[in-house]
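What follows draws every value from the coordinates through simple rules; no lab data is involved. Only a predicted model underlies this, so the values are computations on that prediction, with no experimental measurement involved. Cβ atoms are built from the backbone, for glycine too; each structure is taken alone.
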Structure I
Amino acid sequence: MARFTRLSSEDRRAQLIDVGLACLAEGGILHFTVDRICKAAGVSRGLVMHHFGSMADMLAAVYARLYRDTVPDLTALPPEARLEALIEGVFAPKAFSREVLAVWLALWGQIAVTPALKAEHQRQYRVYLAEVGDAIAAFAAARGRKVDAPALAMSLICLIDGICLQHCMDPEVIGPEAAKEACRAFLAPHLG
């Protein structure tokens, strides 16, 4: 039996990202090592470097995947449905679990010291902020309200991140339903 399994380049890259996410969920950044990833994926060190170039670049790829997997895509939805989809999506079980939040924490902790990760964070955050800002602007316009949508979007994202951080530290403090209501209560005075 062959020691390694042949996969297409795209499938191998996806597999390595999955393993990287699992390593982060298991033990944070200390478990995100080339040796652990190679062992879990059943590949050589050279194959990891072939697909990512460096562990920092792999970390950035893992971050991009986590964004795609946990932050809802609002662009295809009608304007009136976007904010509710955001609130429901970020607090859905697949995104609002201690395991996923622990991965976010591990990644957030590395942004300041990993340039490739910082660049990916900036790229992802700009898109996220724009999507949430557009959703707020559309919702406000439909109700004849004028708001500073970019500032309100940034504040909402900070509220969501803070709730996620608190939930990761102690899930009993705030659960998903309370988290959703906190976001709706924050938006209500601005959007009606």
Structure II
Amino acid sequence: MHAPEGVERALRLRAAAIAGYERDQQRALALLDDMDPGVRTTALGALVRMGKAGSDHVARAMCDSSASARRHIAELALPLDMANYLPLLADTDASVVEAACFAVGEARDRRAVEDLCRIASGHFDPLCRESAVAALGAIGDPAGLPCIMRGLQDRPAVRRRAVIALAPFDGPEVLSALEQALQDRDWQVRQAAEDLLRS
């Protein structure tokens, strides 16, 4: 008698998670091909935990049919510093794009500046615009400054992020933008600007 499908999935998820703690590389590798995206991403996380995730595993996850799997690989930016996240910046799923912006920002990948500017200036999802602005600030490339400045005219959450993203930059244009942000309608924007001007 077979266990119900939900129970079988839960058992495979558990096996994938345990593989990472028990350093069972073979079990994790076998579960990378599971039919369920949650099991696949958990198995990949197990390989990352073991330090056994290779570039081929990363590349396969970036092309996964599941957006959650593609997003997960971007969320692993810190332990997977060898990965190239640029293709995910053009993903059709907004949650993947948001995570990819975080990843390239963590990696300080200057190659991403043009794509980040495109996202910060025109993506339909405000979370993507916010994440792109944050990444531009983390990278600190002068080419990204105009896009960060435009973010000061966006929604409150993006404006707050844009103020913080100005931290690596200086000059009269930046000073003027921070002084204008002191008059923003959102108190968190004003507070962020005040904190930067005080530092």
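Side notes on the structure shown:
- Structure from which 20 was derived, relative contact order in percent (Cα under 8 Å, 6 or more apart), options I, II: I
- Of the structures I, II, the one that 3.4 was derived from, the read-out being distance in nm of label points 7 Å out along Cα→Cβ at positions 79 and 103: I
- Among candidates I, II, the computation of Rg and Dmax of the Cα atoms in Å, for residues 31-86 alone that gave 16.7, 49 used structure I.
- Ranked by distance in nm of label points 7 Å out along Cα→Cβ at positions 111 and 143, structures I, II are led by I, which has the greatest value.
- Computed 1.00 for FRET efficiency 1/(1 + (r/R0)^6) of positions 63 and 119 (r between Cβ atoms, R0 = 25 Å, to 0.05) - originating structure among I, II: I
- Here helix-only ellipticity at 222 nm (-39500 (n - 2.57) for each DSSP H run of 4 or more, over all residues; to 500) was derived from just one of the structures I, II, and that gives -20000; the source is II.
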